[in-house]
Structure 1
């Protein structure tokens with residue numbers, strides 16, 4: 001599933017082609033996504049100018065004067081641009097035709113993604129966003145915040161980081177990497193970690209996400225960004241996908257376990 005850096009990459013890739021353009025037409029070939037696509041979607045969008053393209057958690061938000069087109073890529077969703085006469089493939093479920101002759105196309109073989117319309121100038125109170133934690137790259141996400149939220153929590157720190165009510169967008173890949181950078185075992189209880197160690201962890205989270213965004217995300221299976229290019233952060237991974245190989249710090253073998261049904265890789269020697 002695309003994580004925060006991948007969604008940020010998609011947002012940055014499509015934004016220059018959308019802002020200040022207008023939707024000329026909307027074609028919905030299959031309404032059966034995670035939630036049924038609103039049959040009136042075209043009525044909300046056609047002739048509307050696109051004000052901005054934003055991101056909240058793993059959602060792409062296309063802002064118009066009257067509301068937001070909200071897109072979630074799910075497990076296998078992709079957004080990319082095609083010409084108006086480009087042939088349609090089997091899983092190309094939606095087209096947004098633009099005033100400049102381009103078409104933004106959404107394809108999703110597994111149909112776990114979502115396309116919804118939210119009216120108004122603020123999405124923060126919508127049920128999808130109302131209970132989400134802060135963005136990890138903003139100043140409000142800091143060690144003091146994590147330390148306070150974690151008190152008396154017995155959940156493993158990796159699961160704690162992946163809870164979107166605590167912080168959004170720190171998915172499985174980047175939680176593995178940040179914990180390794182901070183020297184914290186993924187199975188350690190969140191409430192047992194000191195403020196000083198949370199300080200190192202927050203630095204690690206921000207660094208790994210920033211670097212992944214600069215590299216265009218991590219290509220796992222079929223992910224590509226909004227510009228059609230793959231992400232290259234996979235080559236930078238220090239632990240994820242390296243279970244059974246030598247730790248880059250101490251040369252001991254990296255351990256791979258399942259934690260909350262997610263692959264978790266760490267070094268028992270370096271992470272405590």
Structure 2
């Protein structure tokens with residue numbers, strides 16, 4: 001069965017508008033592959049950009065070994081960030097604008113120059129980074145009950161929802177990325193902890209992977225873009241009334257979000 005790129009993109013856009021999840025593409029088109037899934041993602045982004053939104057960066061998913069094993073893959077995936085997805089630190093997200101949200105804490109890279117593969121290294125990432133900040137990503141699946149395979153989440157823009165950036169802008173000059181510690185709190189209770197080395201051993205490794213992956217599609221990472229480098233711990237389900245705070249320590253500080 002062939003994959004109708006425009007039809008599936010429209011299905012995801014409609015699900016986001018209505019708040020009603022859809023069946024996984026892989027459950028209807030069993031032979032859907034990752035290449036077709038990225039075409040669906042790109043079509044959705046093109047539609048949103050044509051309606052006035054702007055691409056602000058990228059997000060990297062499936063950076064932990066546990067998640068890769070769960071979906072039977074051996075590399076991460078990525079999605080696009082749009083200006084309509086950014087929420088201010090200490091702001092609010094209405095659960096009416098989500099379907100089944102979960103919260104992840106990550107390190108965000110803000111670039112000062114382009115990164116274009118192939119052969120981008122960790123050193124290249126460090127040199128191209130203007131600063132890093134603490135961040136929270138709200139992941140959300142338009143697929144019913146999060147019953148996803150790799151092509152399903154890729155087609156769904158890597159299950160992106162919203163993102164929140166912290167306010168401490170930290171240079172990479174005197175910081176060891178793999179050793180950064182993070183504690184995630186829900187309603188003042190600690191729900192999990194994470195460390196920088198949880199994402200491919202180093203968050204900068206994830207950014208290098210993405211720059212090289214994008215080269216396969218004749219594109220790259222651009223100066224000014226925000227790059228969410230991957231969750232430092234397991235995603236936590238969010239409900240109306242929940243308050244989440246990610247504490248990255250004295251240097252990076254905290255970032256928080258309220259669900260209403």
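Only the coordinates and a few stated rules stand behind these numbers; no lab work does. Keep in mind that what you see is a predicted model, and the values were worked out from it rather than measured. Cβ atoms are built from the backbone, for glycine too; each structure is taken alone.
Numbers below:
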{"quantity": "Origin of the derived value 53, 45, 37 (Cα extents along the principal axes in Å; candidates 1, 2)", "calculated": "2"}
{"quantity": "FRET efficiency 1/(1 + (r/R0)^6) of positions 2 and 178 (r between Cβ atoms, R0 = 30 Å, to 0.05) derived as 0.10 - corresponding label from 1, 2", "calculated": "2"}
{"quantity": "Test item: relative contact order in percent (Cα under 8 Å, 6 or more apart) calculated as 18, pick one of 1, 2", "calculated": "1"}
{"quantity": "Answer label among 1, 2 for the case where Rg and Dmax of the Cα atoms in Å, for residues 210-249 alone, calculated from the coordinates, equals 11.6, 35", "calculated": "1"}
{"quantity": "Which of 1, 2 leads on distance in nm of label points 7 Å out along Cα→Cβ at positions 34 and 114, largest value", "calculated": "2"}
{"quantity": "If mean projected area of the Cα convex hull in nm², for residues 130-169 alone is computed and equals 2.8, the structure in 1, 2", "calculated": "1"}
{"quantity": "Per mean count of other Cβ atoms within 10 Å over residues 98-105, the highest-valued of structures 1, 2", "calculated": "2"}
{"quantity": "Comparison of 1, 2 - label where distance in nm of label points 7 Å out along Cα→Cβ at positions 10 and 26 is highest", "calculated": "2"}
